[in-house]
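Structures incoming, each one as structure tokens.
Nothing in this text is a laboratory measurement; each read-out follows from the coordinates by a stated rule. Treat the numbers as computed from the prediction; the structure is a model and nothing was measured. Cβ atoms are built from the backbone, for glycine too; each structure is taken alone.
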Structure I
Amino acid sequence: MVRKLSLLLALVFVASISARAQGIADKVEAFGGYSFERFRGSPSGNLNGWELSGQYKVTDWLGGVADFDGHSGSPNGLHESVHTYLFGPQVSFPARISPFAHVLFGGAHISRDGLSLSSFATAIGAGIDARIAHGISWRVIQGDYVHTHFFGSAQNSARLSTGIVIHF
């Protein structure tokens, strides 16, 4: 999984170099940071992890997002890890303080004490980016409602993230 994410970040970087060469700068964004998830499974628990995403902006306010995350923890003594890979549109208001919202669709994978399952996943969320310097923003907060379906029941989890956004 880490290799795939590294490959994705390398592709985003190469695409950004190509974008600059073609004169379409600031169309690509890469985000990376800390993420907390309140996983509503059985058992429910708090999971800590990471989130990476890339966005290609079609216009100043509309883009396509690829979002990947991983969370793990040991609620009630059971070690579990949950990963999602989601894609979809994102709308944003381009400004020094830039709010955004997205609807994402994709998959999720859970591993819990030797058991492993995959599921369709969706996320609906919003957040705020604050420009720090030219080409760099701080994602002050991103909040998502994440829906998955593992072990015969639905999980309606909450995910909060923060980190750095680099604009290419």
Structure II
Amino acid sequence: MRHLGSLTVTTPTDREIAMTRLFDAPRSLVFEAFIRPELIRRWLLGPPGWTMVVCEFDARPGGLYRYVWHKDDGTVMGMGGVVQEVVAPERLVATEKFDHAWYPGEAIDTTTFVEDGPTTIVSITVLYESKETRDAVLKTPMAEGMVAGYDRLAELLTTLVEKA
């Protein structure tokens, strides 16, 4: 188990990475921030220097999603997949594939939203095709990027809760 500030990273199986974070907002609002492109664009950016230039999310089984980011230095990163399952506001399951494959094959992301009083626990579990792939991903700055995005999400949720 690794703690990166408010993000806990674990490896529940030899092919999975699980990341968990607590948010001070109602589950329905947190869920909306994961499926509404106008909200996703405001937080899913990774470390400073990145901007999201494409953000599409069709929140229904069989729907497609697509994200493309540009970095200040000219780097472009794109990814997308197919939404497999939507149980609002409890669970999202989707495939994940990057345009420039930095790991082989596709992954499956399962995101759960658990209400705990006034807070919501978000857990995303990514299932890779092999242990080797999972281990290679663990060596990248993916978790640090998630921390930066989730910190932005926490700020966004605070703003949205205050407006409600």
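Here are some notes:
- Among I, II, structure where semi-axes √(5λ) of the Cα gyration tensor in Å as derived comes to 30, 16, 14: I
- At a computed 2.3 (distance in nm of label points 7 Å out along Cα→Cβ at positions 86 and 126), which of I, II: II
- Looking across I, II, the calculation of distance in nm of label points 7 Å out along Cα→Cβ at positions 30 and 46 that yields 3.1 traces back to I.
- Label whose coordinates, when distance in nm of label points 7 Å out along Cα→Cβ at positions 62 and 142 is calculated, return 2.9 (choices I, II): II
- For helix-only ellipticity at 222 nm (-39500 (n - 2.57) for each DSSP H run of 4 or more, over all residues; to 500) computed as -8500, the structure of I, II it came from: II
- Top of I, II by distance in nm of label points 7 Å out along Cα→Cβ at positions 102 and 118, largest first: II
- A value of 27 for relative contact order in percent (Cα under 8 Å, 6 or more apart), calculated from one of I, II, originates in structure II.
- Source structure (of I, II) for distance in nm of label points 7 Å out along Cα→Cβ at positions 78 and 134, computed value 3.0: II
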